[in-house]
Every structure is written in C-alpha cells, then in structure tokens.
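S.K.: Read through the structures below before going on.
Please treat every number below as a calculation from the coordinates, not as lab data. Since the model is a prediction, treat every value here as computed from it, not as a measurement. Cβ atoms are built from the backbone, for glycine too; each structure is taken alone.
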Structure 1
Amino acid sequence: MPRQKQTFGSWGERTAAKFLEKLGYVILEHKVRTEYGEIDLIARQEATIVFVEVKTRSSTEFGYPEESITPTKQQHMQDAAQDYLQTHSEWEGEWRMDVVSIRRLKNQPPEITHIENALSG
C-alpha cells in the first residue's frame, strides 16, 4: 500500500475512534489482525462489543466510502469478528458490526457517517 494512502487510512481510523469516544464508546483495540483480515476498531458500547470498519475517502469520484464494502468484504468482516470472539472467550453477550464512513474533501471539515449494526452478526 502506498505510504500516502496508508497515512490517510490511519488518519481516518484515529478520526473515527475520536468520534466514537465522543458518543460514549470505549475503544478497546485498533488494527486487530485475524486470519480473515484486519478489524479496524473494536469498541464497547455499554455491554455490547462493536466491531468497526472504517472507510475513508478524499473524493466521491468512485462513490461514498461505505459503498466500497462489497459482499466479499462483508463476509470477511463477519468471519474476522467471529474469529476474534472465538479467541477472546471473555467477551460473552451481544456484539454487532458498525461502519464509520469519512469523507475529507479539500478545504472542508470531514463528513462522518456512522452506520450502527451495518451487518447482522
């Protein structure tokens, strides 16, 4: 991955984490690797574990960030969440998968969209 794209993606993940914290979420982990792919953020909202996919774009030339989550990506997200839960038996109870979409267009503040329960677990 080119350095500039990686830096932009990391900025998006930090921005999403701050956004969620302001909403009362507790960020538990960043960039968790599983055999099915990376989980951008793992958070807790009260007693619910929330797996968060962060999508960041600097233009809408190819659509909105959340539109890039294909059915294949959705399956990888679900598989990664299941893998994490199996290896962390201390997390019992409810969980869900959210998407945080960030558009940062030139000379404008970031536009953040939070889609709760974006994928059924």
Structure 2
Amino acid sequence: MPAKADKSDLPQGTLDLLILKVVALGPVHGYAIAQRLQQVSRDVVQVPQGSLYPALHRLENRGLLAADWNETDSGREAKFYRLTRKGRAQLGTETASWERLAQAVGLILKLSPGGAE
C-alpha cells in the first residue's frame, strides 16, 4: 500500500452530488468544477474529463442543470452550468441522504471490540 494517500474512487452517484453542490454556488464551467472539487478535497477528489463531461450532460438531460455558452476569464467560450429548481431540490434530498449514511457509517466504525462504544 502506498505511503501517500491515493485519490479516492467515488461511490456510484457521488460525483453527481458533488457537481450539484459546486454548481449551486453559482454558474461555472466544467473545467472549473473539476478544479474546485480537487482543491476543496485537498486533491483527494480528482475527476477526469472522461467522467466529468458525461456526468454534466446526464445532469443536464435530467433537468437538474441548465447551461449557456459564455466567455471565460481567459476569453475562451465555454458552457457554464447552473442549477435548476429541480436540481436544487435534488441537491437537498441527496445531501440529507449522504449525511444520514455518513453518520451511520461513523457509528459503525466507532464500534469497539465487545460490541458497543
């Protein structure tokens, strides 16, 4: 096992939740989403383009994101994503679900030999 922590493989469905969370902060293009996820996670979450863009298209097709072409800070044209009302509702539902799951897993991991905490 390597001494340095490797990037994490995200459980199924997690990438969609993380994308929705980043986009909820304001309109953003795909590359900036990947950068923000990597930065905030301290390099644990690194999303390759081959995963990011299909996820963005899937979320857009489901009506959770809407997109417009705009100019980036560098002057390039890019598709900027924003959360729809349906996306905001989905983010709330998925966030609550993940918080419940994380709390439950935390309780299980705190088990000591002999049963309870």
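S.K.: -10500 is what came out when helix-only ellipticity at 222 nm (-39500 (n - 2.57) for each DSSP H run of 4 or more, over all residues; to 500) was calculated for one structure; which of 1, 2 is it?
M.R.: It was calculated from structure 1.
S.K.: Next question. Out of 1, 2, which structure matches 24, 16, 13 when semi-axes √(5λ) of the Cα gyration tensor in Å is calculated?
M.R.: So the calculation was done on 1.
S.K.: Supply the structure label, taken from 1, 2, corresponding to Rg/Rh (Cα atoms, Kirkwood Rh), for residues 44-83 alone with the calculated value 1.08.
M.R.: Answer by label: 1.
S.K.: Thinking of 1, 2, which structure, once distance in nm of label points 7 Å out along Cα→Cβ at positions 28 and 76 is computed, gives back 2.2?
M.R.: Derived from 1, not from the others.
S.K.: While we're on this one: Which one of 1, 2 has distance in nm of label points 7 Å out along Cα→Cβ at positions 12 and 52, as calculated from the coordinates, equal to 1.4?
M.R.: 1
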